[in-house]
Structure P
Amino acid sequence: MSGGEHRLILTGGGTGGHVYPALAVADELKDDPDVKAILYIGAKGHLEERLAKERGLDFVGFQVSGLPRSISPKLLTWPIQMTQAIGQCAALFKRFKPTAVLGTGGYASAPPLTCAATSNIPYAVHEPDAHPGLVNRLYAKNASVVSCGMEAAKERLVSKVGETVFNGNPVRKGFVNLIDREKAARQLGLVSHLPTLIVTGGSQGAQAINDAVFSMLPALFSDTNKMQVVHQVGEKNFVDYKDQLPHEIMTSARYCYRAYFDDLSVAYALSDLAISRAGAMTISELCVTATPSIFIPYPFAAQNHQEHNARALEAKGAATVILQKDLNPGLLATTVKSLLFDREKLKTMKEAAAQMGKPNAAKDIAEMLKRLSSGYQGASS
């Protein structure tokens with residue numbers, strides 16, 4: 001294939017953990033002169049549609065849903081829905097003529113990966129988590145390349161026809177190239193010289209984390225603890241939580257209260273310590289930005305993978321872990337103060353996190369996809 005003929009499909013959806021890796025790869029590809037076209041395929045009306053269109057990507061959505069895990073009428077309609085989506089996707093493939101496909105997991109990626117497999121178009125799957133999901137487990141077997149975001153996944157995903165590689169999870173360029181701390185402080189309405197804690201439970205927030213943080217805020221904001229807090233509380237309970245906070249905290253110049261950040265890298269550019277869940281993408285962003293962390297893993301994650309993720313960083317000295325069953329405001333406040341005001345400890349944790357980061361993951365996966373595209377024999381037919 002000559003340069004400029006790569007026609008690439010990216011697919012993945014359902015959760016941000018599946019969508020953001022694909023978007024990060026798209027960022028690497030969209031200005032590449034060797035790439036003629038990029039198409040994102042996902043579930044119609046879901047998160048991936050909004051995020052892809054916000055980034056100026058061409059998007060096609062199908063009516064698809066996850067396989068029902070319990071006895072219900074959906075067990076009868078689901079196969080029909082998926083078959084229709086695969087048929088619509090096959091027609092789209094004939095028009096778009098893709099030369100390679102990348103799936104990043106979730107049920108939305110099943111129709112495009114099925115079409116790639118049945119059309120002998122090379123495809124790769126990227127698994128963000130340590131414990132692979134159902135779709136990636138199924139399609140990895142015949143993938144040209146299996147890419148892993150967490151090293152532990154290499155043992156669980158093996159291709160019969162290709163290789164399995166540990167690339168790390170691709171993150172958006174803003175996380176790799178953080179803006180200046182002073183600029184970040186101005187954007188957040190804070191100052192650059194105070195130790196800064198960021199609290200995030202994801203776009204929807206984490207009630208257990210929020211409740212503990214709200215209870216400990218008065219102690220953290222005492223005169224003896226000169227610090228500031230960036231708090232992503234989540235969209236779901238933004239108004240309710242806002243009404244619960246003491247007026248003096250809500251109006252404090254040292255507290256930035258947001259429902260959601262479209263670009264969390266700005267907050268990381270200012271932050272010295274994070275309190276967060278331990279999803280794969282969150283961990284990747286924290287490592288790339290070299291942010292020391294207090295992880296409170298989501299206890300109901302599949303196969304308890306969040307605790308496994310968190311323990312891996314704790315073992316390397318990049319984080320400390322508090323299980324949700326042990327979480328209380330006093331313990332959390334003590335842990336925050338013991339880390340945030342210990343510059344040597346923070347420096348050591350920061351260095352450990354940086355060593356685990358994979359800042360070139362997006363570029364490496366983009367180049368991998370282009371190599372698959374270059375080897376596609378049907379490209380010129």
Structure Q
Amino acid sequence: MKNGNIMNRFYLSLLVEHFKQDDQMAFLCGPRQVGKTTLAKQVGEALLPYTYLNWDSLPHREQILTHAFRPLPVLGGEKRTLLLDEIHKYRQWKSYLKGLYDTEKAHFRFLVTGSAKLNIFRRSEDSLMGRYFLYRIHPLSVAECVQESRSPGLLQAPKAISFDAFDALFQWGGFPEPFIKQSQTFHRRWQRLRQEQTLGELRDLTQIQQLAKVEVLAELLHHQAGQLVNYSQLAKKVRVAVNTIIGWTQALSQLYFCFFLKPWSKNLSRSLLKEPKCYLWDWSTLEDLGARCENFVASHLLKATQFWTDAGLGDYQLYFLRTKDQKEVDFLVTENKKPWFLVEVNQSHKTGLSPHLKNFQQALNAPHAFQVAFDLPFVAQDCFAETSPVIVPATTFLSQLV
């Protein structure tokens with residue numbers, strides 16, 4: 001899983017394969033400190049020669065703006081890999097990349113990384129449309145901790161994770177540095193710094209000035225992880241308009257503080273009108289064990305669905321299930337807009353199998369339904385071989401994802 005302090009991420013082979021097969025730029029987006037720069041340089045090492053330029057470095061910025069990297073000779077006419085880090089902070093980054101790609105794609109492979117904005121501009125009128133593929137990087141997961149490399153296709157064969165490694169991932173989170181250090185003192189300082197950076201980037205990219213109130217909103221969302229989001233109630237507590245709250249929550253989502261899941265509905269327009277559920281990118285901040293277990297699984301499922309989609313394996317989406325009479329299942333994963341598998345999360349298997357799993361599985365005609373329990377030992381058995389609702393160990397189920 002790791003060599004010294006360097007993580008061998010599943011994304012490395014995905015990106016190398018991208019440049020072997022496709023001419024489009026690769027956009028690598030994800031939270032701060034999730035390992036984008038390290039991963040980008042590993043891609044460069046795998047696809048020599050390469051040049052790394054970071055917009056936050058003044059000498060690098062000058063090279064970017066003056067195209068000083070252009071004359072670099074490449075033996076045999078081979079393409080050079082150009083890594084552009086945090087380029088989204090340049091106000092005219094979209095037009096810059098469009099012009100650069102159109103004029104230099106015969107000479108360069110382009111890998112562009114950023115912690116915000118790269119994942120926002122996906123509309124049909126986007127000037128970069130057709131010129132890039134998006135890859136979304138997530139924190140470490142159970143599968144990345146135990147699988148030396150990712151097998152082709154969707155699912156991995158189940159593989160055991162040690163108790164210490166699973167406990168470390170659950171306690172310290174999946175961001176590489178705190179996961180490696182496993183120090184309470186470092187973890188607290190790292191979380192404080194990450195929050196300060198998020199709020200600073202929020203101010204710089206969105207022009208939101210009421211950061212104290214945004215911080216209050218972030219704290220409220222932190223305590224509501226796994227719960228329905230009521231925008232009206234949040235607006236009253238923060239003392240701003242409902243539309244302001246909606247805008248701020250979207251901004252916090254775009255900066256990877258939290259993510260929102262919509263309820264599944266065959267009628268998409270109806271689904272968009274219902275209240276979403278909120279989860280955090282860093283599950284290690286949650287003190288309630290039940291909330292942390294649910295958020296832990298939610299993060300793994302979101303990572304898997306986005307990885308499968310970005311890899312071109314299909315269209316995978318993550319939802320939750322809830323009826324008007326309060327019957328609920330935590331998660332539903334869809335494959336090409338059809339229900340694929342349901343997931344209910346429990347700390348203990350002793351609660352028994354939820355009756356809602358069977359009812360929802362039959363109603364949706366989903367092939368699989370799992371109740372994930374955190375107190376069961378690993379079992380070397382393919383969870384997806386089961387077609388009836390079944391209780392499965394968290395370690396087994398999560399090791400089969402991404």
>> Between P, Q, which one scores greatest on mean count of other Cβ atoms within 10 Å over residues 35-42?
In response: P
> If FRET efficiency 1/(1 + (r/R0)^6) of positions 251 and 291 (r between Cβ atoms, R0 = 30 Å, to 0.05) comes out at 0.85 when worked out from the coordinates, which of P, Q was used?
Replying inline: Q
> Hey, semi-axes √(5λ) of the Cα gyration tensor in Å derived from one of P, Q reads 35, 26, 21; which structure?
Replying inline: Q
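To test your reading of the models, identify which of P, Q gives 23.6 for mean count of other Cβ atoms within 10 Å over residues 195-202 when calculated.
On the way: P: 23.6; Q: 16.9.
Source structure for this number: P.
No value in this document is a laboratory result; all are computed from the given coordinates. Computed from a prediction, not measured in an experiment: that's the story for all the values here. Cβ atoms are built from the backbone, for glycine too; each structure is taken alone.
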